[in-house]
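Scrolling down, you'll hit the structures one after another.
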Structure P
Amino acid sequence: MNPAIGENAMTRSQALIRQAETYSAHNYHPLDVVIEKGEGVWVWDADGRKFLDCLSAYSALNQGHRHPAIVAALIEQSGRVTLTSRAFHNALMGPFLQELCEYTGMELALPMNTGAEAVETAVKTARKWGYQVKGVPRDAAQIIVCEGNFHGRTTMIVGFSSEAQYKEGFGPFAPGFTLIPYGDAGALRRAITPNTVGFLVEPVQGEGGVIVPPEGYLRETRAICGENRVLLMADEIQTGFGRTGRRFACDREDVVPDILILGKALGGGVYPVSAVCASREILGVFRPGDHGSTFGGNPLGAAVGRAALRVLREERLAERAEELGGYFMDQLRAIDAPCVEQVRGRGLLIGVVIRKSHGLARPYCERLRDEGILAKETHDQVIRFAPPLVIQREEINWMLARIGKVLRG
């Protein structure tokens with residue numbers, strides 16, 4: 001069936017959904033909306049209906065849909081050269097990585113493509129550092145991770161998840177990971193052994209339900225890691241690049257991690273770009289042949305990454321997220337809705353927790369869609385609100401009226 005024609009009783013969106021459901025593996029449960037066009041914070045579906053995107057592709061769209069400067073960089077570079085592989089140098093990778101290191105305050109960067117690749121790269125880095133620098137016995141390195149974590153979907157990563165569904169049917173899993181409660185610095189201290197090489201942590205757990213750790217947690221874990229010669233590995237894939245109202249979420253407690261794991265908004269919402277940033281001592285453990293990626297650091301991604309960083313700086317998107325996120329959360333907390341148990345978050349990464357007595361979060365997301373707002377539930381009870389950081393106060397007010405209507409029933 002041609003989805004543009006469809007059956008007489010079907011809209012174009014319905015026909016496209018049917019086509020996707022017929023030919024796609026069912027590994028997602030998306031809301032019933034088919035996005036065909038996007039600009040700034042707004043998207044349009046295949047039938048011309050307009051929605052405010054309040055998910056930002058899980059924070060990959062901090063700069064908004066199709067930011068003109070980022071799209072222009074993509075188009076210009078695509079007219080020159082798009083891929084060389086790392087078998088050769090290309091003219092943009094060096095400038096991109098220098099700008100990324102200057103932005104992060106790190107000495108070296110290792111470019112990849114997706115967030116999961118960056119996490120895998122960080123794990124390999126920490127282990128090799130543990131053997132070469134710390135002196136951990138071969139194949140004995142341990143990395144501590146947190147309950148409720150979400151670091152990606154590879155078999156190694158899901159193996160240290162505490163979410164049963166992420167693991168079911170995908171074993172056996174890689175050893176070498178110790179799971180502790182999130183937000184408990186004491187548990188970290190107790191879990192460290194002489195073979196511990198790293199502590200992998202999200203400064204705010206996004207997919208876990210927008211879980212904000214106790215004040216001072218990051219600062220205390222930084223001290224514990226330093227005392228025990230353990231690498232603090234901050235997964236800022238979702239929280240980085242202004243999302244939480246700071247350049248990085250770790251900045252709120254003036255914490256500098258040993259390894260900074262980046263992705264999503266580094267690609268400006270138009271191209272997958274990720275990276276691991278660290279000191280020369282840490283990333284210096286790699287030698288040619290140890291690790292790589294055909295597409296990592298490619299000229300098209302480098303051009304996009306440079307433009308994405310420039311937009312973040314010039315439009316002061318972290319500062320906007322701090323100001324507007326505080327306003328948005330205050331207004332959400334002021335909504336008198338019995339179904340709301342809690343509003344929590346940092347910057348423009350906000351979770352509205354629905355009381356279990358009032359059902360799951362998904363029906364609320366479906367009603368928000370009907371009101372022109374695209375948000376997505378996470379961990380059954382949480383509605384996540386994370387609009388592009390280019391959003392205006394007037395657009396937040398437009399949303400608040402409709403969110404209040406939905407939450408109050």
Structure Q
Amino acid sequence: MSTDQLERESVVNGIGFSKQLDSEYYVTLEDTYGAQNYHPLDVVINRAEGVWLYDVDGKKYMDFLSAYSAVSQGHCHPAIREAAIEQMGRVTLTSRAFRNDQMGPFLKELCDFTGYELALLMNSGAEAVETAIKAARKWGYQVKGVPDNQAEIIVCEGNFHGRTTTIVGFSSEPQYKKDFGPYTPGFKLIPYGDTGALEEAITPNTVAFMFEPIQGEGGVVVPPNGYLNSAADVCARHNILLVADEIQTGFGRTGALFACQHEGVRPDIMIVGKALSGGFYPVSAALSDKEVLGLFRPGDHGSTFGGNPVGAAIGRAALRVIAEQQLVEQSRALGEYFKGRLERIESDHIKEVRGKGLFIGVELHVSARPFCEQLRDRGILCKETHGNVIRFAPPLVITREQVDWALAHIESVLMAG
């Protein structure tokens with residue numbers, strides 16, 4: 001075995017050598033031992049701070065994805081990191097068999113921050129979506145009086161609510177569901193942004209309408225003006241719950257605390273995650289009032305890690321950073337500027353620029369992947385979605401000067417192709 005092979009084997013086995021291994025090695029290792037369920041750009045990050053990412057080869061990149069909005073507060077925010085480290089030195093996990101001194105305060109602060117009476121804490125966003133589905137069905141049976149096992153939930157084409165078997169079953173994206181059936185019944189798909197279709201799909205057994213106020217994975221699709229208000233009116237008239245998935249759009253990403261607030265809409269159930277932890281640890285929640293979440297009884301639902309002391313301490317710090325650094329206002333101001341500059345780019349490749357706040361999609365007439373690769377080579381990391389859309393979603397702590405630096409490269413790449 002060569003020295004190079006010995007060193008690499010030693011690192012894998014935990015012995016460790018001082019030699020710095022390059023990106024190619026780590027890419028090969030991941031592709032050899034990992035299931036191929038992602039198609040990442042071949043950048044191997046080993047350090048991050050604020051809006052900046054650094055790879056194992058010593059290259060520096062500006063982050064324009066924010067881990068799908070999970071690091072809205074910026075990478076390794078010192079206040080959130082301090083809260084995490086301090087809590088890790090005290091107690092990390094008690095399970096829900098016992099109480100801890102972080103969960104209660106976190107629940108209160110989260111409810112005060114969002115304006116809801118109750119929160120049910122989970123970990124991943126998909127878990128929070130599943131929680132909302134269970135809550136809506138329970139409400140339908142116990143409050144609305146829908147016959148047992150007949151509850152229906154209306155969802156939108158182009159949705160992305162997670163990857164569990166129930167959730168992929170109501171996706172309209174063939175790849176998300178192929179070979180994962182049979183699918184969970186009880187869901188109806190309608191066109192996104194069409195309240196007429198919503199009203200037509202409602203039956204006496206409909207308990208909820210679940211939607212994203214802006215479809216992120218679907219290509220940063222913004223619904224028509226007035227859609228959220230109209231959908232809320234339809235749901236109220238038919239006595240069904242309005243359930244908003246704000247996992248990506250929440251906590252300032254779109255220039256409002258929550259995207260539904262752009263139209264003054266307060267969903268009956270709101271699903272949050274990602275930025276709720278600042279990217280340190282999976283923290284999510286389903287939020288509602290006592291009429292809905294108050295129906296849960298011990299044993300109905302749970303999670304070993306949901307509401308654990310570390311996650312709760314991190315969540316509390318993440319909320320403080322959003323408020324104290326005025327990240328909502330920052331997103332609104334810089335988002336308008338950034339989108340306006342993108343709209344002025346005269347490129348034959350661009351079909352449409354859309355979005356709100358610092359959540360912007362540039363739809364192209366061609367594949368977006370080569371453009372993302374060119375931007376990577378210029379020190380900007382973003383990712384294509386739905387083939388021909390570049391999604392731009394930098395950390396909300398980004399500055400005007402940093403946006404200008406990135407725009408110069410983005411314009412150059414989009415103009416040249």
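Couple of notes before you dig in:
- Of the structures P, Q, the one that 11.9 was derived from, the read-out being mean count of other Cβ atoms within 10 Å over residues 37-44: Q
- For mean count of other Cβ atoms within 10 Å over residues 237-244 computed as 21.0, the structure of P, Q it came from: Q
- Comparing FRET efficiency 1/(1 + (r/R0)^6) of positions 197 and 365 (r between Cβ atoms, R0 = 25 Å, to 0.05) across structures P, Q, the highest figure comes from Q.
- Identity of the structure behind 3.3 (criterion: distance in nm of label points 7 Å out along Cα→Cβ at positions 181 and 389, calculated), options P, Q: P
Where a number appears in this text, it was derived from the coordinates with a stated rule and is not lab data. Quick caveat: nothing in here was measured; it's all calculated off a predicted structure. Cβ atoms are built from the backbone, for glycine too; each structure is taken alone.
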